[in-house]
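Undergrad: Next up: the structures, one after another.
What follows draws every value from the coordinates through simple rules; no lab data is involved. All values reported here derive from a predicted model rather than from experimental measurement. Cβ atoms are built from the backbone, for glycine too; each structure is taken alone.
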Structure P
Amino acid sequence: MKVLFDSNVIIDALSERDDANKYSSILFLEAVDSRIIQGYLLSKQITDIYYVLRKYKLDEEIRKDFVNLLLKTFKVIDTKPDDLLKSLFISGTDYEDDIIMYAALNSKVDCIVTNDIKDFKNSKVKVLTPEELVNKLDLV
């Protein structure tokens, strides 16, 4: 199963924001790492995640190690100028999420996993929460 991850799922796997991190961690640490699913990220998400990790006061070496882990664990999808342009005309609520939806459609992934389902209500690709995907994969 090919799954495009929203950045919030990766960040939740590292944080203690709420119960969402439990299911995000299961997906990241069990499902992707053990190749039960093939995880995908956009190249832009890698830089966004690196930046957000600064807010958690992680030093530069830890952030670099984490990005290295992401690059070894996930397949990275390049975002082309045409993707960015076409995403402007998807009837979503958030441009970044629209780019994820368009990339998911072009990359022929099976689903997008996110903690913000409402931002993907017009997606032509199936969208699941981490909890829904963990349950679908019977990982709990």
Structure Q
Amino acid sequence: MIQFFENYKLIIVPAITWICIQIFKVIYKRFDEGVWDFSRFYGAGGMPSSHSALVMCITTMIGKSEGINSPLFAACVAFSLIIMYDAAGVRRAVGKQAHILNDIIKNQKLTYSEKLQEMTGHTPFQVVAGAVIGFIVGMIF
């Protein structure tokens, strides 16, 4: 348990970064669309990518603490790239498919109990923006 608390910064800073970005998404939607949508706090998608920020923050912090030549840093880089690729590729494609399916259900007047979630992924710009924020926060701490 003591070892867990020795690395608190590597856990707390990325988590706070994620929370701050999610709060930003709620506030941004309020000013952009005039509605408070608290589902943006726990929902995926949107600008910037909190997933990208979180993984880049911890990768940067590990690079600083363990060195960029360490196997742990290499694993973190690979993990981060997979997360960011997934956000901009796979999850974005799922969101596009959900949009098309929702349109088909609506236009064909089919009955389906729930609307499929369309905002699941990110544009490449949203992923890069999140990664830049994560890198900056990781460098500061």
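Undergrad: Quick one: Rg/Rh (Cα atoms, Kirkwood Rh) came out at 1.08 when computed from one of P, Q, so which one is it?
TA: The value was obtained from structure Q.
Undergrad: Ranked by relative contact order in percent (Cα under 8 Å, 6 or more apart), which of P, Q sits at the highest value?
TA: If we compare relative contact order in percent (Cα under 8 Å, 6 or more apart) over P, Q, the biggest value is for Q.
Undergrad: If you work out FRET efficiency 1/(1 + (r/R0)^6) of positions 11 and 43 (r between Cβ atoms, R0 = 25 Å, to 0.05) for P, Q, which one comes out largest?
TA: P
Undergrad: Can you say which of P, Q returns -14000 when helix-only ellipticity at 222 nm (-39500 (n - 2.57) for each DSSP H run of 4 or more, over all residues; to 500) is computed?
TA: P
Undergrad: For structures P, Q, which has the highest computed value of FRET efficiency 1/(1 + (r/R0)^6) of positions 51 and 107 (r between Cβ atoms, R0 = 25 Å, to 0.05)?
TA: P
Undergrad: Going by mean count of other Cβ atoms within 10 Å over residues 35-42, which of structures P, Q comes out largest?
TA: That would be structure P.
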